[in-house]
Structures are given as structure tokens and as C-alpha cells.
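Following are the structures in question.
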Structure I
Amino acid sequence: MELSHKFEYALVAMLEIAKSYKSREPRQIKEIAEIQNIPVRYLDQLLGILRSGGLIKSIRGAKGGYILARKPENISVLDVYRCIERLDDVVSVFDTKIKSPNVAQEIWQEATDAAQSVLQKYTLFDLCEKLAVRKQMELMYYI
């Protein structure tokens, strides 16, 4: 299993949007792009995919932007992965055309299943909590 830069950018954008969930204030593309150092045009494409996948909603107008379509605790990292990679499941790198049982393929499938389980386990809420703890630890270190 390989996690693409596309997925990584989408995930950090989703985290930025998730940070504003309680305030219900939309996050603008320019703001997210600047904070996460993502090209605006590329981010616009990614947010379009996430919107069409039902993970975010767009709000029009001068104070518009993007908000989560569901609670952060109801959006798993696997949901973001599937949406961005346009997959129903995490896929194996082995070609399934192989007729005979392949031990390496069986092991890789087990690893893929484990990776899928981990991605399903963590939600945007969990990741936001981890970020908050890290930020607090950094502040404590410098005081």
C-alpha cells in the first residue's frame, strides 16, 4: 500500500477544515493553502473531489469556504483515502491474474488488511486531538 502525496495533501486540508468544526466557520482555500503550503489550484481540485465524495460542503459568498459534511468523529482516515484515491477498498500491489497461490501475495494482502484497519480506526477528531497534544507539548518545551 502506498500513500500518495495527493492523499497526504487532502488529509491535512481535511484536518484544517476539521479544526473549525465547532465554530462552524468555513475555511477558505487560500487560508488552507497558505497554512499547509499546498498550491491553491491543486488544493481546489482536491477539495472538489472531497466535496463530490460527500466529506465536505462548500459555502458560497464572501465569507464562504468549506466545512465538514459530518462530525469529525464520523470521518475516518480511510474515508478520506477512499474518496481521494477513488477506491472502495485499499488495494494490493500484486496483480490478481496470478493463477497459483502466491505466498508473497497472501502476506501482502494481510499487510493491506492491517493498513486498512489502522486507517479505519482513526478519525479526523482523533488526529485533531493528537495535533492539539503535540502543539501543547511544543509550547511547554519552550517555556
Structure II
Amino acid sequence: MASITLTADYGYTIAVSVVSSVLVTFLGARVGSYRKEAGVPLPTMYAEEAEAKKDKKKLIFNCKQRVHQNTLEGFTSYMVTLLLAGARYPVAAPILGLIWCAGRLAYSYGYTSGNPEKRVYGSWGHIGDLGLVGLNIKMAFDLINA
């Protein structure tokens, strides 16, 4: 039977999971704080496309909302791969997690600049989540063949 012992270095993984959660909360707060300024009342999720084409604030609101939603869409799988990989790779996993976080910030600031095509500035952050998936695949292979 294979086993994994958590070392003190796993604390780095836990710390990055906290940073990641704070990042998601920050992105959500950016949506909430801009909602009133853009004139998009609750419970409306997005400004209508026609309104966003006429009003740059509504466009930026939609972009902030989309950044947050897009981040949430992949957040669960990111966290699972981070926490699992950190058990075996307690230094590499949090480094990849920080790359993901920094990439999400760059993506966010590019996307919400008023030119949504600038979101690609954060595409390098996928190194983080793809790296974590790779570490999980390696762990699975090692455990199956143990």
C-alpha cells in the first residue's frame, strides 16, 4: 500500500491555497465595487450587450464579471490539483500555484483594461495549472505502479 506523509513544507501549499482564495475574493469584490458605478443593478449578472457597446463602464463591468466567473469555473479543479500535488511535491506545487495566481491577476488587469483582447497577457498563468495537472498525472502513475 502506498502512503503519503505530509511534511512541514506542505505548509507552503496551504499558504498558496489561502492566497488563491483571497485572489478569487478580490476578483469578486472588484465586480461588486464597480457594479454601482457602471449602473448595473442586482440581480442582473451582466449589462446587456447593446448597453455595453454604448457605455464603456458597462463594458468594463462585464469584463470584471467575466474574469471572476472564468476564474471560478476552473477554481475547483485548480485547488484539487494544488492540494494533491502539494502532498508529494510540497515546493513545486506552491510555485506552480503562485504562477497560476499571478497569471490570473495579469489576465484580470488585461481583460478589464477596456480592451478585452488584452486578457491574453495572463495566458502564461496556464503554466501553473497545466504543471499541477502534470504533477497529478505523475503521482497517479507512480501510485498505480507502486
Computing Rg and Dmax of the Cα atoms in Å, for residues 51-114 alone for each of I, II, the value 15.3, 51 comes from structure II
Quick check for you: by mean count of other Cβ atoms within 10 Å over residues 3-10, which of I, II is greatest?
I
At a computed -18500 (helix-only ellipticity at 222 nm (-39500 (n - 2.57) for each DSSP H run of 4 or more, over all residues; to 500)), which of I, II
I
If mean count of other Cβ atoms within 10 Å over residues 11-18 is computed and equals 16.8, the structure in I, II
II
Which entry (I, II) yields the derived value 22.1 for mean count of other Cβ atoms within 10 Å over residues 59-66
II
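Every number in this text was worked out from the coordinates using simple rules, so none of it is lab data. Owing to the predicted nature of the structure, the values given are computational and were not obtained by experimental measurement. Cβ atoms are built from the backbone, for glycine too; each structure is taken alone.
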